[in-house]
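Next up: the structures, one after another.
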Structure 1
Amino acid sequence: MITEDLVQEISESLYSAALRRVPPDTIQALEAARENEAQDSARATLDLMVRSARLAEARDTFVCSDSGVPTYFVEIGGAAQWQGDLKAAISRGFDHLVETISPPLLKHVNNPLTNERGGPGKDMPAITVDLLGNADYIDITCVPKALGSGRWASLRTMISPSLEDIEACVLDAIIEAGSQHCPPVVVGVGIGGNFDLTAKLANRATYREIGSLNPNPTLAAMEERLTEAANATGFGPMGVGGSTTALAVHIDYAFGHGYTPVAVCFNCWINRRAKARLHSDGRVERLL
């Protein structure tokens, strides 16, 4: 049985781990980008990023001082055996982490009505729930969203756009963000669905492993074109110039209904994400 106590423990540990470790696929992508960079300043910046990532993991400290807003994606299998209030368990895990984590989290969360700053905020952590068919486990993914990666997300609704219109919309968002989201970034794109589903698709697309191939040939080709276009902007790593503005563009899509929303979001160069699978027999499998 998957218990509240286990969900609390795992959700807390995932958030802490995501702050301290750059995922292996991202390290590899940064190293590959360094080999392909022509500009000295860009190569030096990418070297600094990789070195910072390795030092943070070795010293068990944060890669970035902005710990972001704790964002969880919970996928529940239809055959999973669990009990209790999962939302409350995740919230308790976050509260306990705020009290005990070292180094401490900066109080950078604000009340949008008063702009008062603090630690936790209303409806934190942000939790999205989905269903996993007949799986006998629960997957929990933590993706802390910091200022840079969160500020420049966008959603635009169009009427019967062509693929070229959609690509232009995505590229507009990339150009507007410039280098303010701490590139090189992973770009997530959602196409179709309704307002909230489109944003969910875009956010979830950023979780995909860098280098993985989109199973839809049309989207795979679009990802390749948009990655090339993003890197042709010349913003480069942390805005110093160069050909590495995006490590990847990942796209997903859903149904249409006369109008097509297109959502674009970003993960900064750290590409923070941590994932665990909670099996019904109590086993915990770390997936990322």
Structure 2
Amino acid sequence: MSAFICRFAPSPNGRLHLGHAFSALLNADAARAAHGTFLLRIEDIDTTRCRPEYEQAIGEDLAWLGIVPADAPRRQSAHFADYAAALERLERMGLVYPCFESRAEIARKVAEHEARTGRPAPRDPDGAPLYPFSRTDLSDAVRRQRRAAGEPFVLRLDMAAALGHSGGALFWHELDSLSPACASGTPLVAEPAAWGDVVLARRDTPTSYHLSVVVDDAMQSISHVIRGQDLKAATSVHVLLQHLLRLPSPIYHHHRLILDEQGRKLSKSRDSTSLKVLRDQGMSGADVRSMLGLPASVQPTPST
């Protein structure tokens, strides 16, 4: 049987909350049950918002929960060269192009479309408007000239061209639960076209979440990605990038989200109660497990 390796991948841009605790505990429990490996990844590509004190707090929170990663964390900020190499490969395939429109210009184009048609502009699964321009609006030669001149840009995946390289439908395997009885998962059809020409990098950052998570999972030999339901739709983009870069595709499980009293996903931006606050109130890691409906302890599955 192949090795079971999973990861918890927070961003050090604020304090962890119960939603993070749930995901971290599910990953750690699954690794223990499978005699596998639990890894920590620090997703700090946003160097303007990520701070060392928050990374230190992540370690403190995990220790309080009784979670011990098997190795030192992989920090994305130390691996920009890996993402740049993957991006260069996609560029050589002709699948990436620079775009120069500002956020204001994109918003104005979307508004013009909606005013003209009387209908909402097409949106991605997260509800954001799709990129309203086209690669053919400028020639590749002009794009190269503007990029060389130092104009601000983002690099987008040419979704139509990328799908042309897919050779047909793409799939991933989704676990309905983390029970050993569901080990193989259910094949789900990927629908990356729903995301349009997604951003893969910016002039000052050679990666995006979509690109870095795919590269990181391959570099860390992740066999199982256990993460929130809010990222399930994005898996379609990740499966496409895995196919294009000839990287392995893990098995996925997208778990339920922990919601606040208004039914909203917990969020750092809304100052959801942090684990530190719960700890300072005298709660224990065992109390958190109980709050989240998780068993008090997880025993390894007997080897066969």
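Here, each number is a calculation from the coordinates, and none is a lab measurement. In this text, all values refer to a predicted model and were calculated from it rather than measured experimentally. Cβ atoms are built from the backbone, for glycine too; each structure is taken alone.
Mean count of other Cβ atoms within 10 Å over residues 89-96 was computed and gave 16.1; which structure, 1, 2, did it come from? Label of the source structure: 2. Comparison across structures 1, 2 (criterion: distance in nm of label points 7 Å out along Cα→Cβ at positions 33 and 57) gives the highest value for 2.
So helix-only ellipticity at 222 nm (-39500 (n - 2.57) for each DSSP H run of 4 or more, over all residues; to 500), computed for just one structure, reads -10500; which one of 1, 2 is that? Here the read-out was taken from 2. If you line up 1, 2 by Kirkwood radius over Cα pairs in Å, the top spot, with the largest value, goes to 2. Comparing Kirkwood radius over Cα pairs in Å, for residues 105-224 alone across structures 1, 2, the highest figure comes from 2.
Among candidates 1, 2, the computation of distance in nm of label points 7 Å out along Cα→Cβ at positions 121 and 233 that gave 2.3 used structure 1. Source structure of the calculated read-out (Cα Rg over 2.2 N^0.38 Å, for residues 97-144 alone, 1.60) within 1, 2: 1.
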